[in-house]
Structure 1
Amino acid sequence: MAKLIGGLGTSHVPSIGAALDKGLRDSPDWKAFFDGYIPGQEWVKQHKPDVAVVIFNDHGNTFFLDKVPTFAVGCAEEYRPVDEGWGRRAIAPFKGEVDFSWHFIDTLVENRFDPMICQEIEVDHGLQVPMELFWGKPDEWPVKVVPIFVNVIQYPIPLPSRCYEMGRVLRQAIESYDSDERFVILGTGGLSHQLQGARAGFVNPEADQAFLNDIADNPDKLAGMSREQYVEMFGSEGAELMMWLVMRGAMDPEVVVRHKHYFVPASMTGAGMIVMENRASVAPAAAA
């Protein structure tokens, strides 16, 4: 059967991709941010996952406000980067893990989820940036992807607890999939930020740091929060953080944190990442 080897959480700020495209990786404004991802990149190189399940939100590029699914799953052969208004970025298209996507969709329906099914779709910085942060910018991606879209843009957005529940179904789908592939799950978005309204420019570093602790040690607390609490604590766009709960819901109750990193501000946003493994899968000496 397939195996889940880890959960990654990361911001997906679009300016990260712009910084990479402009050669600003080692500039004074960006070096500390990108250096914080080096241990995550080393983890990926060491563990060599075959499939990356990426939970993210579209930002008005593939879905617009007239038609926004609460949850959508891609089951395409390939996902090309969408033109977000300044031309397509020079990154390779992402190869889809089609068979697992269909298996996951069927498992969702069996568990009373009703996702939109996308057999042809393009992906924006919500998926592009997390992949680049962990895998660099290869000529061909070394992993296949399964995109899961979550609506955190147009209200009503889903409950945090519903995202957490979806994660449990994702774990069920992975463990019932007839394959020897190694899966990693990326929960993306955030951290705290608000881009409009009276609180435009809002960030909450204290809440961000607590979130990075709680996503590992107390995810039930985060899953039990209301949507209004996410907006109040993390900002209107910071509500994206509930997407990390899909990743965390797929993990064991007890995890080992291999690395975490926080940087503020990244384009008016608190930016962070975490690398986790299931404690039960870690040798006692390594977990100590």
Structure 2
Amino acid sequence: MLRTMITATNTLNQLQHQLDLIGNNLANSNTHGFKASEASFQELLYQQFNNDKADEAPRQSPLGIRYGVGAALGQASMNSKVGSLQITDRDLDFALTKPKQYFNVLMPTEDGEQVAYTRQGAFYVSPVDNGQLMLVTSEGYPVANAAGQPITFADDVESYSVRPNGTLELKMNDGTTSEIQPGVTVIERPNLMEHLSGTYSVLPSNLAELGVAANDVVTNLQGVARGGIGLENKALESSNVDMQKEMTDLISVQRNYQFNSRAITLADQMMGLINGIR
């Protein structure tokens, strides 16, 4: 009975992680650029009992009895499917229309700054020195260009437009134009990224321990490669969270949670009966 309780408890702990994952997806269902995560389970180690050697009856099931110790959350994989586009008619709203492409954002750290990646393209302008403007996110983080530097431009912009290769064209009040190339990166292995908050992700600090290099995880689109950028102006990418699927998974997890909780209760009652007989 004690082993039954341990098996159910192990599974309960992992189901709690899946509940947290579903709750995070539901909470960010209206977050622009958010990508849903999906949980996959795997069986923990089990013990094999070959105590039926005298049983020669034909059977299709494997021989012996396998006594498991529960299930574990194997991996939380990110769904990279592109979300639907929401037209906003705002000049500084941008949506990436191809999967695994992310804007580069400069995020401050204790040691300086690091490059963070996001698909949330609701940008704003913030005044800086010498009458310049800086392109920033809603949290105030500078948006980086293709060279990894903050995007700045003169404070006399009349309108913004996007070219097919992901180039941002600025039309000034005097009729002149200038071009800016926002930094766009393809995340080849999104499951290795470290999630910070909202839609922001960064490279993990233990890449060497994982046996991979930064170039194996992310690819900066520069030069000719920028022709593959899918960028649309005056629109935002909606979250790709499927509410129907998440609610169905939530009900399924709750039923599994109740089943394992009931198993612990029954095991406890049986142990109580045994102790009473003794």
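Ranked by distance in nm of label points 7 Å out along Cα→Cβ at positions 8 and 264, structures 1, 2 are topped by 1, which has the highest value.
Which structure, out of 1, 2, was Rg and Dmax of the Cα atoms in Å, for residues 152-255 alone calculated from, if the result is 14.6, 51? Value 14.6, 51 for Rg and Dmax of the Cα atoms in Å, for residues 152-255 alone corresponds to 1 out of 1, 2.
Matching task: 26, 18, 6 is the computed value of semi-axes √(5λ) of the Cα gyration tensor in Å, for residues 192-239 alone. Pick the structure from 1, 2. Value 26, 18, 6 for semi-axes √(5λ) of the Cα gyration tensor in Å, for residues 192-239 alone corresponds to 2 out of 1, 2.
Highest-scoring entry among 1, 2, by percent of Cα pairs over 22 Å apart, is 2.
1, 2: which one has distance in nm of label points 7 Å out along Cα→Cβ at positions 160 and 216, as calculated, at 1.9?
Here the read-out was taken from 1.
Looking at FRET efficiency 1/(1 + (r/R0)^6) of positions 232 and 248 (r between Cβ atoms, R0 = 35 Å, to 0.05) for structures 1, 2, the greatest value goes to 1.
Since every read-out is calculated from the coordinates, none of them should be taken as a lab result. In this text, all values refer to a predicted model and were calculated from it rather than measured experimentally. Cβ atoms are built from the backbone, for glycine too; each structure is taken alone.
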